[in-house]
Structure P
Amino acid sequence: MFFIVCTTIAQAKTAITYHVGLSDQLLDFSDIKVINEDTKVPLEEIAAFLDIPFEQDKGITYIRKNGIEISYNESSKITAKNGAPHSSFPIVKVNGKLFISVNYIATEMGYKVHYFQRQKTQRIYRDDYGHMSHEDYEIYLNHVLNKQKIPPPLEAAVKAKATIYLTFDDGPNKFTTINNATLKKYNVQGTFFFVGNYMKKNASIIDTVVKDGHYIGTHSMTHDKEKVYKSSKSFINEMNEGIKLIKQMTGNDAKLVRTPYGSKPDLTAAMQTELIKKGYKLWDWDVDSKDWKYTDKEADQIVKNVKAGIEKSYKSGDRDIIVLLHDRSQTTKALPQIIEWLQKEGYALKTYEPDHHIVKNFLRDTSL
């Protein structure tokens, strides 16, 4: 669904309407203000759209993401980034509500901003997220703002959902077989991160997974946190042996790894460097199903977690969303509902494609 919200400012008896978009959307703000030729929107609302945690404590408002902290002091009216005060005023308080500069928050959080002069629209976007061209977006804006029917090709582009990558950790085991059968039933490919020591005992399961078109990456040899992260040498040895085993058992030259428990906070800079030297790629995730913490009877909660996480990621502009699942009993119960919902909502489901690698790691390292 796409929303249009505007603010009207009287300038020489001419009403001017302003809009703000994110990727291929127009965002639904309660208010938009232009102050000293700078478009500002409610801070708490845009933080939600961009998936940025919002917090208020003792007269100070904080938003924090990717190692960046932006704060606003109610008393001094000063905005600071990582404790360093700004001489300008990207955040202001108007009628009891905090507003933040669109340009400021977008650029600080790694986005770009394109301004459409005729439509008075600022479009927030990122090059690593799929989106329509500015030319097509302007055509789309013209039709929407003039309440005209959108041309079918543009309508299809706007309605297109994100690509979802269902990933499964901790196999191969008997639950891998069930998950694989479910994927096959729905004609969906996934990505499996196998533990090396389990691979040695489950050659037939691995053969089936490969035959059905899924990608296999390594999840280390032991998944033992103390062994894996003991040193950079032990870490890269675990990854090397896992990759080597995939080659031996499948014939495929895998380069994708997922480190046990994710890359933060245990993966050091030295370990990061070793991965880059080997030409490996690292995938964390966007959506954590938290399936490990539930029983079979609580499988519905896993489905709810996935739905909520995907909707949040999509709303923030992400168009390539990685979901973390595991080869466990409760996950086998939840998986059919997850896939049925994704297909009903119009999401595309894919396996990892080495030739079209998507950077998805908590380290924000584009080399990985």
Structure Q
Amino acid sequence: MEAWIGLMSGTSMDGIDAILVSFEDRHIRIHATHTTDYPNDIRQRLASLSQNHGTPDELGELDHITGSLFALAASSVIEKAGLPPSSIAAIGSHGQTLRHRPDGSEPFSIQIGDPTLIAERTGITTVADFRRRDLAAGGQGAPLVPAFHKAFFSAAEEDRCILNLGGIANITHLPARHNAPVTGFDTGPANALMDAWCLDQTGRAYDKDGAWADEGIVDQGLLGDMLSDAYISRKPPKSTGTERFNLEWLKILLNRHPDLSGADVQRTLLELTAVTVAQQIPPSPGMTIFVCGGGARNRVLMRELQRTCSPLRIASTTELGLDPQWVEPVAFAWLASRTLAGKPGNLPEVTGASGERILGAVYYA
């Protein structure tokens, strides 16, 4: 059985998740997992560059540094699995997104993490740069994981929704009807804004379990201002990132609400995620929402999602056989397998591309 490695670092920029897996029909066998954290200074430099604070030299240096860290993550998960590199078919590396601008007159999406370094240091063929071919075909270049959701999580007996709570929240609606189209898009901010505010106000990288947010109360005025952002009401296909929803965006809005406590702001940001998800999930009585991503570990967010999405049931992708942390890394391992098999990896009905496309660039060992 062929083995594949998936590497993923999302808009939260907290580190690189690596997984070594095999696929057989709709069964996923996990051989090993590993997370390589970004050093604090690298995370700060990445966050700064993502907000256009940097130079071409900074971009080049961080491309090399993150590529080296992605290679380290891949080598570490291989060591944990105890498999020889020669037994691994390929690595699928999402890279680290810095900017995602699919809607301009010259659309683009930038992911760094030099894949040539990954291939060179591991001796394993590496597939990367998954987004740009879909963009070239007129799509958003994101989200790409819905194709994986469809292949492994759809069910004939029930409608399902996969909710990924990463830095940005995105949903994939999987209708039970075989011929019904899959839909998927970014609903708006999730962990990225909450993490940024928590770091700015407390020095902590994130609000563990949502405990700080739980000390505050929702401010309806601030919530209304945030919900009025034009992205929230846009029709899909759509995708977004921290270039739109970031600390500067929040602080501009806070100028109109100067007397809020830090905890109240945090609680209102959490409510923003819960409300925007609930507002945009397609109506489907009896549907289960399966949650993945880092936000699945936020106890308060999960509680509030159950409230805003009621009467729909909220569950974890663990029920579908895959831990919430590892859904996206597995997806990019699978996308790499699609690329090398000459098969498309996008869903045009999700991204808006003019057709199915084979995604990614291949860097041979």
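Taking FRET efficiency 1/(1 + (r/R0)^6) of positions 125 and 237 (r between Cβ atoms, R0 = 35 Å, to 0.05) as the criterion, the largest value within structures P, Q is that of Q.
A value of 33, 27, 18 for Cα extents along the principal axes in Å, for residues 61-116 alone, calculated from one of P, Q, originates in structure P. Taking log10 I(q)/I(0) by the Debye sum over Cα atoms at q = 0.12, 0.14, 0.15 Å⁻¹ from the coordinates of each of P, Q, which one would give -0.98, -1.19, -1.27? Traced to structure P.
For the set P, Q, ranking by relative contact order in percent (Cα under 8 Å, 6 or more apart) places Q highest. With FRET efficiency 1/(1 + (r/R0)^6) of positions 77 and 277 (r between Cβ atoms, R0 = 41 Å, to 0.05) coming out at 0.25, pick the structure among P, Q it was computed from. Corresponding structure: P.
Just so you know, all these numbers are worked out from the coordinates, no wet-lab data involved. Note that this is a predicted model, so its numbers are computed, not measured. Cβ atoms are built from the backbone, for glycine too; each structure is taken alone.
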